[in-house]
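Structures given as structure tokens follow.
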Structure I
Amino acid sequence: MNLIRLTILILPLVFLLSCKKHTDTYTNTLYFPPNSSTQWDTMSSTEAGFNASKLQALKDYLAITNTKSFMIVKNGKIVVEEYYNSHTSSSTWQWNSAGKTLVATITGIAQQDGFLNINNKVSDYLGNGWTSENLLKENLIKIKHLLTMTSGLNDANQLVIKSNLTYLADAGTRWSYHNVFQKLIDVVASATSQNFENYFNNKLRDKIGMDGFWNFGTIFKIYHSNTRSMARFGLLTLNKGKWNNEQIINENFLLESTTPSQSINPSYGYFWWLNGKSSYMLPNAQTVYNSTLVPNAPIDMIAAMGAEDQRLYIIPSKNIVVVRMGDASDPSNPTFALSGFDNTFWSKLSAFIN
């Protein structure tokens, strides 16, 4: 009788322990491609649990929407990798505004290295007079306001020069997509006393085996890389800032980056776009849309979005990273962020991965 009662007590404990072991095993099964090699393990659509019969429809859509490259990575392994129009795995392409997420990440790394604090005012690093605002208003602008597009600076001209950086609203009171985020590049360089690209390469690019380079143009500061490099950055983000066993970017900062950073546009983090929220705003407008960002996509999707439909999608619930690079799907509407491409694309992708 005692043995039976003991068995009854032990069995639930064994079950719980086995479940925990299974869960821990699942969360630690991410594969990371070697940094110094073109090797990258693959898995088939069947192994990934995808509906292989829906893949061709997805490929057809990508082909007719001016795509140059496309990848799906599941558990760190490549399931689909496609190139179009003479683009190859070694070809570089511009990230456009999707590269803002790289700037956010390196800002977080500079903070964890003790060089800066995002709650400090920008003028602590750039000096007084970096804008054309009066000193009282300029001193309201913190690094965090640049990260969240809430600097309050006038967005009428996207050329980031002092004469264009004029007062429109108090920092933190207005969300507006603005190239003034580029000042973070100057902040990081000043705070670290290093060339920005050197710091970026040493602390992020080389750590995860990316290729690529920054093009610091007059108006735009744009990152260029091959497709796999974007996927590597997505894999780092999926794994909460850890590459293999090295924590590249603090997990808490990454969590801040990929959750609503302010209440004005809840679908925006630190340059990351967030699905599944109650409303969103878009660049170049103050319109509030009372809808989720991409209805056909999983609600936990986060995305780096750039003009002409440069896309890095991350779906934590499915351990999936998706990359799309290319020309604008609709050349007549090469938008800065969300476009008609996203929802149609996700209707076809969901049919394949679900």
Structure II
Amino acid sequence: MPHPKFSVLAAALALGAVVAAGAVCAQEQVLNLYSARHYQTDENLYAGFTKQTGIRVNRIEAGDEAILERLRNEGANSPADVILLVDAARLWKAQVEGLFQPLKSPTLEARIPATLRGNDDGKGSQWFGISTRARVIVYNKAKVDAALVRNYEDLARPELKGRVCTRSGAHPYMLSLIGAMSEHLGEAQAEQWASGVVANFARKPRGGDTDQIRAVATGECGVALTNTYYLVRLMRSDKPADREAVERIGMVWPNQGSFGTHVNVSGAALARHAPHRENAVRFIEYLASDSAQAYLADGNNEWPVVGTVKLRNRELESLGAFKADTLPIASIGRAQIAASKIIDRTGWR
């Protein structure tokens, strides 16, 4: 039987070790980030946060669905603190699956418009838009009259038979646009429009947005849809082939006479089981700072969500001002259910 003095000493040492471990844990200056943003230019974004706060960013990058699957599998044991996803459809999906937790932040509420947040019945926002991009129409200047493609609805015009190219309707970028059309037109009319677009396909949907732009430039397609940052990326390229492609196409801000051009977001959320919650909040608030917003605009050709931030991206600025759709991004995410039905019924695959 151990001597009583040794028992007391052992207990004291054990308690001290637990307290010390707790103190180390409390002081741990790390942030675990799960990001579907795969842009090399975001390195400066994360480095800026670490320089400002001393908090190290541990990052896992993967596709949106891979990140969501990882979070589902990890459950309450997930080390994720902050989740970055691209597109309203993906943000909504993660929100309804309970992968986020609400966050009330006066800083974020003051800087990020309510239409670019996923609100949760007064408990705080489930996610916050950190950058925006618009979905525009590009056309071959030698083969298509710009007057034919002033609105998204025009893509269903009989005059464009065999000229329209898009990526798969099941892709989140398209789900969000089709969902927005459903919100504006009603599901029945949106389906009629989608049927008209499918009837005008030049080829079966394939490839990403850059592929659509290049297919329009070569004349394989007459018109196509793209997110603006893909177009600006080609505009900023030093490759002659990219510059030549840009010269051959024109761009239209759709629906300037009605509800405005469809806008989507990259968004940040506080993970449901964030182990470093304080650091996570600081990081999301940092993303709304002037310096971080400038990184997003300059590095990946996206627009800041904070209206007072000035652009230093000449090519992005050259696109000019436009009327943006003010439909809340959260409602676009919810509308993906109707959008999925529409693409199934119309064969937009």
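Read-outs: derived from the displayed coordinates by stated rules, not from any lab. Computed from a predicted structure; not experimentally measured. Cβ atoms are built from the backbone, for glycine too; each structure is taken alone.
Assign the value -14000, calculated as helix-only ellipticity at 222 nm (-39500 (n - 2.57) for each DSSP H run of 4 or more, over all residues; to 500), to the correct structure from I, II. This value belongs to structure II.
Looking across I, II, the calculation of mean count of other Cβ atoms within 10 Å over residues 162-169 that yields 21.2 traces back to II.
When mean count of other Cβ atoms within 10 Å over residues 66-73 is computed for each of I, II, which one produces 23.1? Here the read-out was taken from I.
Rg and Dmax of the Cα atoms in Å computed as 21.9, 86: which structure among I, II?
I
When relative contact order in percent (Cα under 8 Å, 6 or more apart) is calculated for each of the structures I, II, the largest result comes from II.
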